[in-house]
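Okay, got some structures for you below.
Here, each number is a calculation from the coordinates, and none is a lab measurement. Everything quoted here is computed from the prediction, not taken from an experiment. Cβ atoms are built from the backbone, for glycine too; each structure is taken alone.
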Structure 1
Amino acid sequence: MRRILLIDHPVSRRRDRASEQLAQRGHRLTWCCPGRGEALPSAADFDALLVYGGAEMLSTDLEKAETAYLRHELSYIQDWLSGGKPYLGFCLGGQLMARAMGARVVPHDEGLHQIGYYPLAGDSGSAAFLPDSISMYQWHSEGFDLPPGATRLATGPDFPNQAIGYGKAFGLQFHPEVDASHYVHWIEELTEALDRPGAQSKDSQMAAAPLHDPKTGAWLEAFLDEWVALA
């Protein structure tokens, strides 16, 4: 059993298959949302850290007073990474890892978004990280540069840095933790987002889900077991 700290953000939902899979294995999970005023606990009390996505934009929101909690998270993640314990970030959580390591997090040069399923591949020398053919769910308009000292583990179209590794830390640009029952709420609440350049329609996403979602869930389950074993 491992003690795992889960950091989420104000607009996210505390229900996803990553936390469900970890709970099923008997790990002790503690949720924290600095954006709701919850204080970050001592890192010494935990074996691993998982940071979720959110609507925040690191290219602009790090400097805003109303999202000052992002600066606290960033400092916390920097200290965590220096300690060498397992870290996993989904989307914004991956971007925070990259930013903590000194990389830029910026919008696409042509204003493209990724909302829907997009094909990914293991990067050269890191193909074992992903199967030969897999598409993962995405919802973002910003991406991160490859941080100094990190290894690119997965790549894809338009946003080439899709997964990075640094020791026991992993930052993912995609969302393996959500399935159609989760992201359909995002679509219903933010329908206008599907009109943005690069986004896929709701019909396209729902048609793709039966093909891609089972593979995503199986990949995440196996990856989480390997990640937690690092602690």
Structure 2
Amino acid sequence: MPITDRIIFIIGGATGIGRATATLCAQRGARVIIADVNETAGKAVAASLHVPFHHLDVTREDEVAAVFDKIAHSHGQINALIQTAGILQGAFVPIEEFEVELFRRVLDVNTVGSFLCAKYAAPLLRKSDKPALVLISSGAAHSGSSSYAYGASKGGVSALGITLANKLAPEGIRVNVVCPGGIQTPMKLSVVEAEARRDGRNVDEALASAAAELGNPIGIAQILAFLVSPEADYMRGSINTR
């Protein structure tokens, strides 16, 4: 298989797209490493896959630096980084009521967190063969849906990815940004539930309807597993999905 024995570090691997990607990559023979701020769920996923887990708050540079230092000592390098960690907050808050602290919190996790992960991944990626770095943006970065903070933060991730792709290409590090549409993740379903409660609709019916309409995280995982494989060596830039 294309990713057999490749060291793939998945940040945000406890739930949703990150979990699906960790599972798929491990099934395909990759040497997966998981990190997440959700320690309980992250450890459970790691134990089920028999892979290492690291607690990581991507907003804290000291924690990001420490985790990559541990991986440098345990593995020496990584072939790929997939950064899926993110939050969605303030989906229904009007602009005049949107607190700047909330706006900054979302940008800290989604945009600054992606920057920090890329910053400390680069030295380990340089040591490997056909290294790949993948950031997760969102269709919301281009469609104007979701919260003010989420859309802005994911737009920042997309722009960061384009800049990384240009700057790191001469060093042989290939960068892609994946922009999922509506995917059935805990984060998305929490928004569906909140919207149903706000509108006075039946929550169970709303969640069932969403589950039927939203895409499966495994579909995104298949794209990510391909992007970090040597077979995707000619893939560059931003990719939109359902």
Problem set entry | Entry that produces 25.8 once mean count of other Cβ atoms within 10 Å over residues 14-21 is calculated, selected from 1, 2 | 2
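Between structures 1, 2, where is FRET efficiency 1/(1 + (r/R0)^6) of positions 38 and 198 (r between Cβ atoms, R0 = 41 Å, to 0.05) highest?
On the way: 1: 0.75; 2: 0.95.
With respect to FRET efficiency 1/(1 + (r/R0)^6) of positions 38 and 198 (r between Cβ atoms, R0 = 41 Å, to 0.05), the highest-scoring structure among 1, 2 is 2.
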Seminar exercise, completed: If helix-only ellipticity at 222 nm (-39500 (n - 2.57) for each DSSP H run of 4 or more, over all residues; to 500) is calculated for 1, 2, the one returning -15500 is structure 2
Seminar exercise, completed: With mean projected area of the Cα convex hull in nm² computed for every candidate in 1, 2, 12.7 is reproduced by structure 2
